[in-house]
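A.B. asks: These notes open a run of structures that come right after.
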Structure P
Amino acid sequence: MNIGRKNILFNFLLIVTVFLMVVVGCAPKGRVPSGIMDNPEHHFEQGLKYLDQDKINLAREEFEQALSLAPDYGPALAGKGYLLVLAGDKQGFRLIQKGERKAKGKEQKIACICLEMRGYIAFRKLHKISPDKLILQAKDAFNRGKVIDSNNPALYFYMGEAYLYGLRFPRAEKMYAKVISIGKGFQERANERWELVQKANRAAPQSKLGKEIVLVDKLTRADMAGLLIEELDLERFYTRSQKVEKQGFEPPSGIQMNLADLYKKIKVTDIANHPLKNDIYLVIDLGVKGLQPYPDHTFRPNEPMTKVEVALLFEDIIVRATGNDKLASEFIGQESNIPDIPSSHYAFNAVMLCTTRGLLSTDLRTGLFHPQAPVKGVDAVLAIKKLKDMLRLF
């Protein structure tokens with residue numbers, strides 16, 4: 001009887017041993033590392049850095065290097081999934097979730113969850129999900145992450161990003177503040193974002209377009225046209241104003257024609273399929289200085305606006321809205337206190353008019369205006385709110 005039991009036990013152990021050998025033999029094997037830093041963790045971290053620098057191909061190389069060492073390394077699988085999401089492929093989320101299942105330890109799992117949250121943000125930027133769905137899905141991932149580590153700054157940072165791109169600025173502000181209070185990294189990035197949402201909250205854009213433009217790094221001519229129509233109700237100032245200036249166009253001799261009529265006869269060749277074409281046509285028809293078509297009949301809707309162009313635009317709006325032509329030469333003859341805008345500069349009066357009224361600013365450290373610098377969306381929305389408040393007095 002004892003011998004029978006021993007045989008059964010021996011056979012069982014033999015089967016288990018063979019099974020384990022088969023499993024181990026079938027498990028994917030990675031290449032041999034070529035040095036101390038040639039490890040999955042290092043390659044994954046480098047991949048994240050390249051992602052933050054928008055160096056997508058280099059990030060892909062690093063994730064592949066990590067997987068060549070450890071084919072089941074969860075964070076690198078999630079990284080590859082995130083790259084698919086960036087390209088608009090929703091199957092990337094499955095690979096991210098696979099990476100989370102394969103992840104070992106809380107740090108690896110949090111890294112995968114953060115990539116999932118970033119994936120939803122990327123999908124929102126691609127207009128594949130709505131702001132509400134972005135927040136719902138990101139919040140689900142965020143809550144899973146909090147169960148693992150409730151004090152992880154990366155979780156709060158990317159939830160802040162989700163609220164930001166979901167156009168919930170006050171909630172985003174709270175998340176960034178939480179990151180700053182936790183410390184442990186992400187403070188600098190959270191500080192920048194916190195300042196952005198502070199401006200967004202002060203600007204309080206009323207339209208959905210205004211809220212979305214807050215997130216734009218370089219405001220385009222089309223963006224500005226849309227902002228002026230949506231947020232400022234520009235037409236009411238221009239339709240009640242006096243004669244439109246000729247601004248470089250001269251009607252044929254003997255023909256009385258204002259600029260708005262002239263623009264109706266100009267064919268603009270590059271805005272027919274633009275989503276903001278109606279706003280663009282309206283600012284052209286109104287003859288808004290700074291947003292006229294170019295001599296080649298193009299509007300160039302995606303061309304970024306510079307600070308000096310915005311200054312000229314705001315000057316025109318103020319003069320036209322108030323009916324006070326003297327404002328167009330208020331500072332002519334004065335000495336300039338802005339190093340890169342001398343009194344001889346063609347936009348000197350416009351820049352002075354805007355800076356003295358707080359619509360545009362100079363660099364606090366150097367005093368420079370940086371006339372050719374692109375204008376951020378949030379700065380434009382905030383300036384238009386100030387302009388709107390100022391014009392209420394007239």
Structure Q
Amino acid sequence: MPMFLRKKLHALLLVIMSVVVRFAPALRHIAFAGSGSSRQLCEHILHTGAKKVLVVTDKPLRDLGVVDKAIATLLAADVDVAYYDGVLPDPTFDQVSAGAAIARAQGSEVVLAIGGGSSMDAAKIIAAAATSAASPTEWVGMGKIKHTPLKLYAIPTTSGTGSEATMGAVISDVVTHEKSIIMGEGLLPTAVALDPDLITGLPPQITAATGMDALTHGIEAYIGVWDRGTRLEDARLAIKLIFEHLPTACHDGGNLDARNAMTMAAYYAGLAINQVNVGNVHAIAHQLGGKYGIPHGLANALVLPHILEFSREESQQRLAELAVLIGAGSEGEAPQALSHKFIQAVKDLRAEVGIPEQMDVIKRADFDAICELAIKEGSGYPVPRLLDRDSVMLILDRISS
């Protein structure tokens with residue numbers, strides 16, 4: 001399709017999205033934050049009168065005792081707690097079905113997600129599948145879940161995905177590994193706990209990757225062309241916190257102040273993308289994750305500087321503002337120079353926290369397929385510049401080794 005026609009269709013899509021959200025109902029969302037906030041969330045669940053809770057998590061977290069620590073208040077009360085701990089990175093529709101079966105068997109009243117983005121995404125669709133006979137594959141896209149899911153709560157144990165603050169979930173096909181995005185108001189957690197006590201043991205490499213994931217969310221929300229809600233304020237808060245605290249969180253994982261700052265940064269970034277969606281970094285990163293199993297935050301970190309270069313002219317003023325925000329430049333400098341300085345700051349931060357520039361698992365033989373899927377996905381985002389084949393191929397070449 002010619003680029004001029006793609007641009008017209010893209011503009012029409014943004015208009016339609018604006019009309020749809022204008023008539024969407026207001027959403028209620030509570031966040032408990034700070035040390036011990038997981039206890040506050042559990043007390044909140046108890047106050048609602050819920051007696052049967054399904055905890056959705058992964059086995060390593062449960063084996064490490066993190067899950068029991070998070071729900072100690074529930075375990076001490078008269079609550080029937082069931083577990084689905086079969087979530088793996090890039091959760092699949094099969095995992096969703098398995099979790100929903102447990103929810104139905106228990107008669108679960110609420111679902112509590114504990115873990116990273118995979119656990120929270122799986123929990124969202126499990127909560128929806130538990131109250132419907134339809135296949136979750138029918139819900140791919142936006143606003144296709146018409147029934148009421150089980151009430152959903154979340155306790156993130158990484159600082160990156162922001163899934164605790166969004167109404168979207170990414171689920172993979174077990175055969176093709178293609179990632180599908182499901183979005184709907186009923187997938188936004190009713191309440192969340194941003195508890196740094198549960199994150200102090202996160203390894204440096206995961207801290208770095210998830211932190212860069214949150215940074216990607218903040219930047220994509222800030223430079224996107226759909227201006228809605230508090231996305232600019234939320235994104236600025238997230239980006240500043242990440243530049244100030246991610247290196248410390250990586251190098252001194254027990255630093256509670258840095259961990260707390262990163263939990264808030266991931267949350268603010270999640271709030272930002274929940275209002276305006278993500279962008280071209282995700283359009284490529286999703287394909288890398290689906291094809292090679294590259295962790296999502298790492299895939300975003302690989303692609304982020306290249307997409308900023310790709311759309312630098314269209315995003316110049318916004319990138320200049322971010323350069324001043326993080327202290328990479330001063331307001332008196334030209335926007336062009338500042339935009340370059342911000343992109344360099346992103347590269348420097350990536351290097352400081354140990355993220356590589358290239359990965360040898362990315363194969364040239366797959367470039368055509370990845371490119372096609374990335375361009376298709378990116379066309380649905382409010383991006384400042386639409387992806388084209390030559391640019392995506394160049395980016396893939398630069399991040400492969």
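A.B. asks: Rank structures P, Q by distance in nm of label points 7 Å out along Cα→Cβ at positions 117 and 133 and report only the one at the top, that is, the highest.
C.D. replies: Numbers: P: 2.1; Q: 3.5.
With respect to distance in nm of label points 7 Å out along Cα→Cβ at positions 117 and 133, the highest-scoring structure among P, Q is Q.
A.B. asks: Can you spot which of P, Q the value -19000 was calculated from, given it is helix-only ellipticity at 222 nm (-39500 (n - 2.57) for each DSSP H run of 4 or more, over all residues; to 500)? Could the numbers behind the result be given before it?
C.D. replies: Details: P: -19000; Q: -17000.
The value was obtained from structure P.
A.B. asks: From P, Q, which structure was semi-axes √(5λ) of the Cα gyration tensor in Å, for residues 93-324 alone = 47, 18, 13 calculated on? Walk me through the intermediate numbers first.
C.D. replies: Numbers: P: 47, 18, 13; Q: 29, 20, 16.
Attributed to the structure labelled P.
A.B. asks: When relative contact order in percent (Cα under 8 Å, 6 or more apart) is compared over structures P, Q, which one is greatest?
C.D. replies: Values: P: 11; Q: 14.
When relative contact order in percent (Cα under 8 Å, 6 or more apart) is calculated for P, Q, structure Q comes out on top.
A.B. asks: Looking at structures P, Q, which one was distance in nm of label points 7 Å out along Cα→Cβ at positions 309 and 333 calculated from, given that it came out as 1.8?
C.D. replies: On the way: P: 3.3; Q: 1.8.
The read-out was computed on structure Q.
A.B. asks: Now, a different point. Work out the source of 21.2 here, i.e. which of P, Q gives that when Kirkwood radius over Cα pairs in Å is computed. Walk me through the intermediate numbers first.
C.D. replies: Details: P: 25.0; Q: 21.2.
The structure behind it is Q.
Read-outs: derived from the displayed coordinates by stated rules, not from any lab. Given the structure is predicted, the values throughout are model-derived calculations rather than measurements. Cβ atoms are built from the backbone, for glycine too; each structure is taken alone.
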